[in-house]
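Following this line, the structures themselves.
Coordinate-derived values only; no laboratory data. Just so you know, these numbers come straight off a predicted model, no measurement behind them. Cβ atoms are built from the backbone, for glycine too; each structure is taken alone.
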Structure I
């Protein structure tokens, strides 16, 4: 079964545009997957209260046969390839990839929640999803 996964891309360290480009290329290269659309890139203030630079954000629509947990593992690998270090919650990062929605699927486990719990509070995600034609 193939679903459309909506993946939020974000970067606020280093060459932010290059990190987003790397993420788009890596998503397009995932097995049993096809990158079908991306939103415009938007600059946003950081969330979480940690002092840091602004983010570049973008939403990608990925048609995939991967299951949500396999997709999460692939996204974390892409983040590591881009130099992501997980040392401070809400801290700055070279690349952040979040599964925002995954078809009509719902997942609730300690490592993955779909739809993403931040969806209701992140206006930029809702704008980017709307740009891609995803109805909330």
Structure II
């Protein structure tokens, strides 16, 4: 599996992965169009540590280094090991990481628990889309 830091040219492939996931997720309210997602990701790449896996891109992880926050993790092939590889890359050399995950996203919770994350907080209103969220932390 090829794993590397993303460049702006990776934004459309990342947006396509997110867009497919959003279309399959009935519990989320309306979300941005794929072109808008691509633009948001492209703008975020210089501000974050954004990892991609695969050639072509089969997944990505957006990490806010200052806040030690996984801001997004999406893979085209859940269960392929891509998510684990991306999380392992971000864990490398760090002793603390946290993230927010939508409460209905039980599949993500199982994955994060397997990777050593624990749930530490619940936000009933969510953080912008009205869907309740859980904050999870990992410590080395």
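Annotations
- Identity of the structure behind 3.3 (criterion: distance in nm of label points 7 Å out along Cα→Cβ at positions 13 and 29, calculated), options I, II: II
- Of the structures I, II, the one that 2.8 was derived from, the read-out being distance in nm of label points 7 Å out along Cα→Cβ at positions 37 and 77: I
- Looking across I, II, the calculation of mean count of other Cβ atoms within 10 Å over residues 5-12 that yields 24.9 traces back to I.
- Value 4, 15, 22, 23, 19, 11, 5, 1, calculated as P(r) over Cα pairs in 5 Å bins from 0, in percent, for residues 21-84 alone, assigned to which of I, II: I
- Looking across I, II, the calculation of distance in nm of label points 7 Å out along Cα→Cβ at positions 69 and 101 that yields 2.5 traces back to I.
- Structure (I, II) behind the derived value 19 of relative contact order in percent (Cα under 8 Å, 6 or more apart): II
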